[in-house]
Structure P
Amino acid sequence: MTNLTHKRATVNGVRLNYVVAGKGPVVLCMHGWPQNHREFMPVIDRLAEHYTFIAPDLRGFADSDKPYQGYDPINIAKDMLGLLEVEQAHTFHILSHDLGGPPSVALAYLAAERALSLATIETPFFGLDFPGYVDPRVPYWHLSMHMNMDISRALIEGREDMYLRHFFRDFAYNPTAMPESDIDYYVMQMRQPGNLRASLNHYGSIPQMAEQTAQLTKGKLTIPVLAWGGEVSFGDHCFTSAKHIALSAKGGVIEQCGHWVFEEKPEFISAELHQFWRGVAV
């Protein structure tokens, strides 16, 4: 296991817990629900000799603050800009997964002159409009349910283990791919006071995600983008969406893979990321 340096910083009015590891060009990692910085360990362990990883628990998760507001993509991007300032990282790659994706797109636009690239894995793209585009709220039942935060919280509290286990097993190609130790860790996290309520705010902000993404993507991203989706999860949604918003996009569909790409296909995604980042001028 790679040695991690655990840190805290107050940025944009919120205190974030984060880890730093490795050496080389900076990679800022933005996780999804219901995870935290831990989900990037398969990549960090394989690539820490080449890159410096900064991986926060986003607002609302784990050991970061859990405010009642501020979960729209642009504001979370501002959280990240504050964290990068603390770490004195002027240029950086962006790596995101799941609901960490929409704010990572916002960050790529807000910091277009500093961001080197955007790699967004199994990301739902809201607010786009192109032939063949399907809003992720249509095929995925839980997105609309989680947007109704009060009823979701009432139904999930006390059943976190059963509920999260459903996602980790049923949203994977191989239902045993997510280690039991990781599942136990994320269940423990979700039972922390305020974590379920706060993390559901990321879903409650989906209408703002759609609105902000629609506005941001009126212009094309000029930095290189890498977008992969799992065969039995988002499929080609991620790559086709990336091609719509960026001048340069690579990626596609990962065979025999579901939503949890870093745990299901760690060797594949690490190799793809390394190749992608090596090809980007620093």
Structure Q
Amino acid sequence: MNYKTVMVSLALDKPNDACLAVAGDIAERFEAKVIGIAASELRPPLYFAEGQFAQKLIDEEGQAVRKRLSELEAEFRASVQKRAKSVEWRSTLAQPVAYVAQQARTADVLVVGARAESIVDPCAAPDPNGLVMQAGRPLIVVPPMIQWLDLRSVLVAWKDVREARRAVFDALPLLSAAKDVTIAEIAEEGTHPSDALRHVEDVAAWLVGHGIVASTVVPEAKAKAADQLDEIAGDIGAGVVIAGAYGHSRFQEWVLGGVTRHLATEPRRCSFLSR
């Protein structure tokens, strides 16, 4: 199992070097096609604008957005053209999360930039928090300073739920390419450490069947799970953290759990998220 098509989402308002570097790295590792994608929805005119003046503002913004999308296409092609098996560009005037999630049907994995700000401009780039819940494909969330996909050490953040099982399966190509793999479960309230140990040992045994040898860690719960995972990742020098994207429904909206939100918005290294 390999990734044959990678989709990389480009932001209109921030540098895209890190995402393009990671997408190109994946393309070279797996001889994959890369699809570049970007979208922006036109903002409504100011409340006091109306008539011809309002239309003029809409036309000017549309022209500016189309120009920016054209610039991003050129940036995308220059960055990955020589690294990918083939390349394709898709862009439109639309809400970014909805558009990228819809187009994700063409890809095996999505590469998207982390958005650490508390309020993300919904017109400039897809928010990983929303995209991971809608795309139906795994996301690789890339911090801005990353220069390559570091697979020398990979951490699997295990939790014995469906989303984690899905994430580990979706990440098999990365795990197969990794030099060292560690599976860690934080024994949270309601989970006995011996049960957590059995969980991670079962996952390690399953990975052996795929030719992947992994070590296991079940630390004593002593802080927030996100902080402990960061500590473990730092100790083993992990370049990627693999985790299920957990959420719950509240007022008919998806709300991410604490660990998932941290990995989607403020990662110190690449996060591989799936649900």
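Supply the structure label, taken from P, Q, corresponding to P(r) over Cα pairs in 5 Å bins from 0, in percent with the calculated value 1, 6, 13, 19, 21, 19, 14, 6, 1, 0. The read-out comes from structure P. Here distance in nm of label points 7 Å out along Cα→Cβ at positions 160 and 184 was derived from just one of the structures P, Q, and that gives 1.5; the source is P. When distance in nm of label points 7 Å out along Cα→Cβ at positions 40 and 224 is computed for each of P, Q, which one produces 1.9? Label of the source structure: P.
Here, each number is a calculation from the coordinates, and none is a lab measurement. All of these numbers come straight from a predicted model, not from anything done at the bench. Cβ atoms are built from the backbone, for glycine too; each structure is taken alone.
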